[in-house]
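Several structures are given next for inspection.
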Structure 1
Amino acid sequence: MKTSASRLSSNPLNRLGSWAIDTVSDLGRMTLFMLQAYRGCVRKPFRLAELLKQIQFIGAGSFLVIFFTAISTGMVLGLQGYYSLSKFGAEGMLGSAVSLTLIMELGPVLTALMVAGRAGSAMCAEIGIMQISEQIDALECMAIDPFRFLISPKFLAMIISMPLLTAFFDLIGIFGGYMSGVTLMGVNPGSYIEGMRTSVTNHDIFLGFVKSLVFAMLVVWICTGRGYLVKQIRGAGFGAESVSRVTTQAVVMSSISVLIFDYLITAILL
């Protein structure tokens, strides 16, 4: 019996089938989790105080890391853009290059990655600890919907905060490009601002907004979902070990999803 079982488990085809079943089951659980979370967003009574608390944690709490990421990215773009454009005598297009790169690409992507690393990991660990310590089971025993009580405010707060953080990132990044390009490299300030004004269109801003909104949904869905389903994830382990593993898994999956959907959205809407 043991020999036949070990042969079955070592069969590559069986391992592939087991992996496929686990993947489809996990995707199904995550989909049901997402639907229940969005249903909780529209169920009364609304938890406005908890929503504001989560906005403060996700949005205001991320200002510092977003500021330093944006200012450094903008200054590097200003220096590298000047170096590249000066070869063609097109230094006046520096404002256009910096603003378009930030608004359409780097702003939404880097903001999502920073928020996933800071707020997403914290949400996953919080919900995972509540799940393994049976606090969520206690809420259900008291007839309290855990989705409306815990998950839905995080969904709404992330969807509200991410576009605002992305806009903040874009503004600071453009200012960083101005500092390095105009102040340090001597680009004409009028040409920097005029190039930015004439090149950035409403479609470019809309593309960046759509990306930030989709990234927000991906990050909060994956991070909260992995924490909530920590007991059902195969190979996660037990106790604190399982929480640490699913938190790492959530950040990695969120980052990869952001990069994949960045390409898909650009290919569809550009």
Structure 2
Amino acid sequence: MKRELLSLGFAAMLTATPLFACDQHGNDGIVEENNLWIPSNVKTVTGMNEATFNTVLDRVEKIYAPIVSAEGKTLKVERKWSDGTVNAYAQQRGNTWQISMFGGLARHETVTPDGFALVACHELGHHLGGQPRKRSWFGTAWASNEGQSDYFGSSKCMRKYMEEDDNVALMDGVEVPAFAVEKCEANFSNVEEIAMCKRNAMAGMSLAGLFRALRNLAEPLDFTTPDDNVVRSTDHNHPQPQCRLDTYFAGSICDVDAYADMDPSDETVNVCTRVDGYSIEARPLCWYKPRS
């Protein structure tokens, strides 16, 4: 899964090597490769423990195993609580679609249970997020790219994940930035959907804290300070941390039905797009170049 794959020849890669994401060859995960290791005896400050780790993944698997099965594939959720790796990966091998989840990432001080759920949703997004997909030496690859997987994570997967909860009660007393509250209330009318939107946004903020910490950024990330870069072509790699927060937030406030699937060939289907009048709900221009 790691560096040894780089030494394989092209023929071996075609015949024997499983395909990975977030990087096509398994060198990157939801974050860039890093040497951080958080052992299982570390006490977390966010409520993450082994039971919660498994509860989150139980729910994700319950929701998505039938969806993957409908694609003619089998979902495998690899659970490595004792492994201190601060990352997560997606892999396809034959008819098995796998996500690999590590305790090290779950134990990071910024990662809440909802943040961890969003990581799993991001990894599922590589399998189910549709276009735009990553590029490989051989053309378009199987995996939705990083930004698209982030957008799938908050706009589709997390909204399914939260459905069975009393989100109004869960968010009671939670301090949510005023800008996020304003946008959630503007885009949703049902109190439960508003609460889910706020919860979703805070899951994104949890992961933004992880990205910021791993890159040793001094400046805070905020919903009110979106990345103002505009790409000339879609960036298939990891966007900058603020750009990723913008993507999670866009997915949180996008009001397109969570059960309206993204399309494997058309990146404009069942998402919030600028041509349909959306603005910050659409995929951010800091990584995404809209089709003309």
Structure 3
Amino acid sequence: MRLRSLLFVPGDRPDRMEKALSYGADALILDLEDSVTLAAKIAARLAIAAFLRATPRKVKLFVRVNPLGSGLLDDDLSAILDARPDGLVLPKAEGAASIEALSSKAPDISILPIATETPAAIFQLGSYSSVRDHLLGLTWGAEDLPAFIGARGSRDETGRLTAPYELARSLTLFGAHAIGVSAIETVYPDISDLEGLGAYARRASFDGFNGMMAIHPSQIPVINEAFTPTPTDLAEAQAIVDAFAADPGKGAIQYAGRMLDAPHLKLARRLLESAGDQS
């Protein structure tokens, strides 16, 4: 499943859910957690269930449920499971044990854990291999974690992530690729700064993330562009694959003034495969 862009939509706003189908996101995350007040949870559950039942699945429809231990999760699942969401997003996940607990309540539905929102979660990022078959991927968050530990924020005055949160990001990236699932970049919180978003999304793609979450429709085209290989990228990747195929006895070749070996071939093949997944 190719997920370049995943857009959060408040679950208590049926009008926004309907509009969001046209924004170009690969998936919508229909939210029952932070964007929905406690008083609005019941109405949001009913609205999401109705939307899931009525909507053709041209776009993947995920639901962010409330965390384990919140006292709200069972009611979330009771309302939405019969409507068959395409996946569940689990906030405050703390490793394989959290996935096992949710899977026991919602068997046969894939899960995208937000895997870094508590200090304990950081130390469980290596445990997801045992629940790999239940996962849509791994993603991370840079908002709840600083609030949890009393930090003033996750970004410095220039907008860059500070060292502790760069660590959380990197561990999520490598944790996802270690078990062969998608690595999904966290949201870019400044919805007015599309230039900054573009730089951040391109860096995420460069670093090896497969897609990114969004909190506003205007962010979707920028994210999609960052995670879509250009025709030039694809042409070069194909040329590299062809160059190796033309001389199969060599482990390293010269191409455009560069020495290339097996990792370059693997990267070129992955780029072509990712383009195929988008078509």
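Annotations
- Across the set 1, 2, 3, Rg/Rh (Cα atoms, Kirkwood Rh) reaches its highest value in structure 1.
- With percent of Cα pairs over 17 Å apart, for residues 131-226 alone derived as 60, matching label from 1, 2, 3: 2
All of the numbers you see were taken from the coordinates with simple rules; none came from a lab. Since the structure is predicted, the reported quantities are computational estimates derived from the model, not experimental observations.
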